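Each in structure tokens, the structures are laid out below.
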Structure 1
Amino acid sequence: MSKKDYRTFDKTTLKSNSNALREYLECLPPLSSEQKEALIGMILGDASLQKQSKNYRIKYDLTNKNRPYADHIIELLDGYVIGDPHIKDRGNAVNVAFQTISHEEFNQLGELFIKDGKKCVPEGLIRDHLTARGLAY
């Protein structure tokens, strides 16, 4: 039996700990090298990693004037961002924020960047993992 295509799921039915969400997670393709390279650049910048039980997720919060960039990132992470971005009015600024689902595909990034519960840039990370594409993000 072949896997269902993740793009055919009704994302409004994907609730936390539901069978539909578990089935959806199993259908997601692995992150591409393009996605991984971009994520390294984003995490070196303002994106954050959060551990949710056993897997990590990516959170990004940026000024709403960068909405086209946020939309590009959401498209780049196709399938891993299932909720709509939300607008946060911070009084002096309006931000757009989104997050991915927690998934084992992000665990390698968590192992790379998170030490003792804090984001860090370990020795060799930039030399060994940052590419031109990552730098662009």
Structure 2
Amino acid sequence: MDDDSLVAQLARMPLFADLSEVELETVAGTVIERRVKAGKIVIKAGNWGHEFVLILAGDVEVQRDGNVVATLGAGDYVGEVAVLNDARRNASVVATTPVLVGAIDTGLFHTLLRQIPVLAERVASSADARALPPEE
């Protein structure tokens, strides 16, 4: 495996830790890479979640109501809450440096979660931790 390949990048991400080579290749086959300039929006709060997004290179800020709630970088991911719940985005994600992201379409992402149960468990756990509390 080439250290710079997408499969190698995925293997280094905690989300995909311990996945087999075949599973990593399956995930990699669903990823569409795109570059985002510094200062540009990667995900906009309020939009419907149509993709799960991996941060492959660069840094982003997660913003809610104008406040930075997290700073993420290579190896992190965003968008799982909206994708799992077929909901609108609960935060905006803005590139603070030039960023390379890997987007996985919602339908393909759900297929991956059915095919790789440990991935489904990890993503569900993350989504639970990142979800907004219910409105009262």
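We did not get these values from a lab; they are worked out from the coordinates using the rules stated. Note that the structure is predicted; figures quoted are calculated from it, not measured. Cβ atoms are built from the backbone, for glycine too; each structure is taken alone.
Kindly point out which one of 1, 2 the value -0.59, -1.05 was derived from, the read-out being log10 I(q)/I(0) by the Debye sum over Cα atoms at q = 0.18, 0.25 Å⁻¹, for residues 64-103 alone. Of the structures listed, the value fits 2. Once Kirkwood radius over Cα pairs in Å is computed for every structure in 1, 2, the highest value turns out to be that of 1. Once mean count of other Cβ atoms within 10 Å over residues 48-55 is evaluated on every structure in 1, 2, the highest one turns out to be 2. When distance in nm of label points 7 Å out along Cα→Cβ at positions 16 and 120 is computed across structures 1, 2, the figure 2.0 traces back to 2. Looking at structures 1, 2, which one was distance in nm of label points 7 Å out along Cα→Cβ at positions 24 and 88 calculated from, given that it came out as 3.9? It traces back to 2.
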